[in-house]
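Please go over the structures that come below.
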Structure I
Amino acid sequence: MEQIRPFPPTDLIDRAEEQEAILLAPAPDLKAWVMQNWLTLGGELHNPDHDHIAELMHDDETFLAFAWASSAAIAKKRMVLGQCEKVMFNQGGWKKARQEQQMRDWFGAVPVYLITIDAAYCEQATDRDFCRLIEHELYHIGVERDEDGEPIYSDNTGLPKHYLAGHDVEVFFGETKRWGADENVKRLVEIAKQAPFVSETSMASCCGTCVIN
């Protein structure tokens with residue numbers, strides 16, 4: 001049975017426009033959809049690269065949470081359509097207590113990681129662009145690995161050690177044009193020449209937006 005991908009609540013964007021502010025809201029439906037399709041063996045978009053997240057989620061469902069933002073954020077003069085962050089709080093006075101309370105009100109507990117997605121973008125994005133954005137943010141939750149590439153587990157918890165991962169390739173177009181591609185860019189070019197692993201059939205099965213369009 002085809003699924004329909006989760007869409008942001010329509011009133012979130014409407015209220016944000018009325019108030020001329022960026023509003024945010026928890027996205028439990030998006031989390032459930034990601035769990036079913038990415039983090040479950042046999043899911044339409046299952047990726048073993050994220051199995052360490054699934055393992056952590058099995059032990060603690062609050063490890064990862066999702067939220068909608070009514071519009072994009074601006075960082076370093078660029079639009080940010082999605083953000084994965086390790087949840088941390090400001091100290092001093094009641095700041096930490098206030099921020100923790102917001103997390104508990106939204107998610108029932110304080111998550112370790114929070115992925116926030118631009119609702120306005122996702123409302124009109126194609127299935128492929130939407131899925132690619134979700135996948136990108138999931139990759140920011142990295143797992144420490146040993147020399148053989150195997151995940152490193154904590155002696156205390158027995159769970160994979162995780163960290164907020166940066167991008168594999170981060171260079172300027174002009175830099176590459178002037179000085180040539182470094183090893184990471186060369187590797188990316190070779191990967192780009194291959195056919196994508198995710199098929200249109202798999203995407204249609206888990207998104208199904210054609211059903212409502």
Structure II
Amino acid sequence: MMSNLFASFDPTSSVMNLSLNWLSTLLGLVFIPYGLWAMPSRWIVLWTSITKTLHKEFKVLLGPHNSNGSILFVSLFSLIVFNNFLGLLPYVFTSTSHLAMTLTLALPLWVSFMIFGWVNHTQHMFAHLVPLGTPGVLMPFMVLIETVSNVIRPGTLAVRLAANMIAGHLLLTLLGNTGPSLSTSLLSILIFSQILLLLLESAVAVIQSYVFAVLSSLYASEVN
């Protein structure tokens with residue numbers, strides 16, 4: 001049963017053996033040109049205020065010398081939140097619920113941060129492996145622990161986003177499959193609970209996008 005349940009997230013749309021499901025990742029780009037020519041609406045004003053707030057926050061996290069890098073993380077947040085919300089629509093492939101997508105975002109970022117840090121700030125990177133005030137006896141163990149915690153960072157970023165996205169979708173699918181076998185009174189309760197879960201998933205979509213972008217910016221600030 002679980003294999004069939006998880007199989008509902010597998011890519012299925014294809015033309016000439018080419019999977020078209022991943023094109024849903026680019027659907028967010030469809031909404032961007034609208035804000036360039038249309039009259040500013042409340043949604044556009046809201047999104048502009050959100051991006052400005054994120055710019056200010058990422059500038060603080062990155063420091064005064066790397067404030068221009070906040071554009072990268074605001075764009076990363078926008079990409080993830082677009083895909084998270086589009087995945088809540090019926091018959092839209094949720095790319096951010098797959099490790100193939102989340103690891104593609106997290107791993108190149110982490111590798112680029114590590115290469116930049118070790119090439120340009122080698123002593124600073126070595127200093128990060130041994131926290132200040134560590135006794136000499138514990139230094140080898142701290143170096144090992146810090147190295148492992150640093151190496152698993154892209155994996156934790158990718159798994160956190162994918163797991164949170166797929167968990168809510170699975171719960172919605174499980175409850176939705178019980179609908180045909182329920183009575184009318186229980187069906188109304190099911191619909192109400194599904195609406196509440198949908199609101200919760202909308203909040204999770206924003207929170208997980210924010211967490212992914214903030215953690216990525218914190219990792220970038222550590223290498224400077």
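Read-outs: derived from the displayed coordinates by stated rules, not from any lab. Treat the numbers as computed from the prediction; the structure is a model and nothing was measured. Cβ atoms are built from the backbone, for glycine too; each structure is taken alone.
Out of I, II, which one gives -23500 for helix-only ellipticity at 222 nm (-39500 (n - 2.57) for each DSSP H run of 4 or more, over all residues; to 500) as computed from the coordinates?
Numbers: I: -11500; II: -23500.
The structure behind it is II.
One of I, II was used to compute mean count of other Cβ atoms within 10 Å over residues 95-102, and the result was 20.9. Which label is that? Please list the in-between numbers first.
Details: I: 12.2; II: 20.9.
Derived from II, not from the others.
Source structure of the calculated read-out (P(r) over Cα pairs in 10 Å bins from 0, in percent, 7, 25, 29, 22, 12, 4, 1) within I, II: II.
If mean count of other Cβ atoms within 10 Å over residues 79-86 is computed to be 22.2, which of I, II is the source? Show your work: numbers first, answer last.
On the way: I: 15.6; II: 22.2.
Traced to structure II.
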